[in-house]
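Chemist: Structures follow.
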Structure I
Amino acid sequence: FTADELKKGIENLDNEEVFKSGVGCVSIENLVRRTDGRMIPIDEIKKISEYCRSKNIKLHLDGARIYMASAWSGISIKEYASYFDTIYISLYKYLGASGGAILCGERSLIEKMPHMIKIHGGNMFGNWLNAAMASYKLEGIEERLQEAIKRSKEIFASLNQIQGIKISPLDGGTNIYNMKFPAGIQDQKFGESLNKYFIGMRSPNENGEAKISVNETLLYHEPKYIIDAIKDSINKAK
């Protein structure tokens, strides 16, 4: 949603709600999973933040995938966080833990969290393993994501030279791309061939298209290996 849409929604609440409770908090997800990883423009975030602060409404960032948003937008996580009162970062989405999350905010708020977790049936000490796993993965993640972006550009440029293939970014997108396959590709054969190269990738749908994702697992193989594997799998799937 945009800042104007938010303002309109809050005004409607004030005018139409019988039991007026007001709005205590606004939550924004960025990047947005249900839109295939598209980002909310930073200028729109600034407008929303300014409006919420003028109305004394707390603003929360669902930043489960904020490292991806930062890598593709070039905007630091520090800047993103500066527009919000609290920010949530997942430990298992791209950080390698089996679960868990980090909540960041003012000290006075965060100091209440161990008690809040406890009264809701959880505990802090039980999360040490997730924290350790994510801490290991966190070191150097920004550099690795930049290298993954660099390699993806090399791979996509090479594959786009093949007749019938077109890989293109989404408008306002991040690590998810559209891929158009040559006509006549058999999706099962394509997937089976790629699996032999230990590469995971979505097979084309009935329209010969698929969404493909870029993340740091792209660094497990050299670009040439990935390019040759996809070319070979396409040839075998015809």
Structure II
Amino acid sequence: MEHPHAAKKIINLIPLFADLSEQNKELLKNALVERTVRKGTVLFVEHDPADAIYFLRKGKVRLTKSTPDGKELILHIRKPGDLFAEVALFRKTIYPATAEMIEDGEVVIIRNQDLEQIIMRYPEIGISIIQIMGERLHQAQSKLRDVTLYGKLGALSASLVRLAEEYGVKTEEGIAIQLTLTHQELANFIGAARENVNRMMSTLEKNGILTMKRGEIVIKDLEELKNYIN
């Protein structure tokens, strides 16, 4: 169910808009649509026309891309507070990935025509979105570099380090990654076969680098894991 959200507190939760004046927030609120979504909901599909930009309020979103041989590659998992589908900033473009909710959650949507009006009024918001796109491009290039230069084990280790830095919580046992992941999903992060990831995860576990139980990964030695990257 979609509905215009009148509460300015929603705007305050979106980093791009948090610093606007109260008057401008009042003008902006009618452009935002909040949507409650269930786990498994596909928000948009790769190659669909990019007609809106999204902010994640609650839950998590998995962004995936199909490879030429039909495999699924996980580009990223977005968390609450993240902006995604920022390509909608540009006219007549398509979504480069598919977005699927992996938890129940809430998203805030801004349609293209409203986004254009917002950027005309607040050019600094457009600049911020472009900066985010630049950061995302750097992340994508880093993943390609990991596989090309460091091989599958290095790429897996780099992905685990990034997941630990973004979703990790320190515990007595180590850094617990607050995502439930299968070996197949880890394989999809680096474009590897699940069997290869099974072997690599077993190696890392035997060497005391991490543990994985029921999809929950705990990094026990982050610095040593980084050594596997190069």
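Each value in this text was obtained by applying a stated rule to the coordinates, not by laboratory testing. Note that the structure is predicted; figures quoted are calculated from it, not measured. Cβ atoms are built from the backbone, for glycine too; each structure is taken alone.
Chemist: Assign the value 4, 18, 15, 17, 12, 9, 10, 9, 5, 1, calculated as P(r) over Cα pairs in 5 Å bins from 0, in percent, for residues 113-168 alone, to the correct structure from I, II. Please report the intermediate quantities before stating the final value.
Modeler: Values: I: 4, 15, 13, 11, 10, 9, 8, 8, 8, 7, 5, 2; II: 4, 18, 15, 17, 12, 9, 10, 9, 5, 1.
The structure behind it is II.
Chemist: Out of I, II, which one gives 63, 44, 30 for Cα extents along the principal axes in Å as computed from the coordinates? List each step's numbers first, then the result.
Modeler: Values: I: 63, 44, 30; II: 58, 41, 31.
Source structure for this number: I.
Chemist: For structures I, II, calculate mean count of other Cβ atoms within 10 Å over residues 49-56 and state which one comes out highest. Working shown, then result.
Modeler: Numbers: I: 14.4; II: 19.5.
Comparing I, II, the top value of mean count of other Cβ atoms within 10 Å over residues 49-56 belongs to II.
Chemist: Something else: Given 4.9 as the derived value for distance in nm of label points 7 Å out along Cα→Cβ at positions 121 and 193, which of the supplied structures I, II does it correspond to? Working shown, then result.
Modeler: Details: I: 4.9; II: 5.6.
Among I, II, the structure yielding 4.9 for distance in nm of label points 7 Å out along Cα→Cβ at positions 121 and 193 is I.
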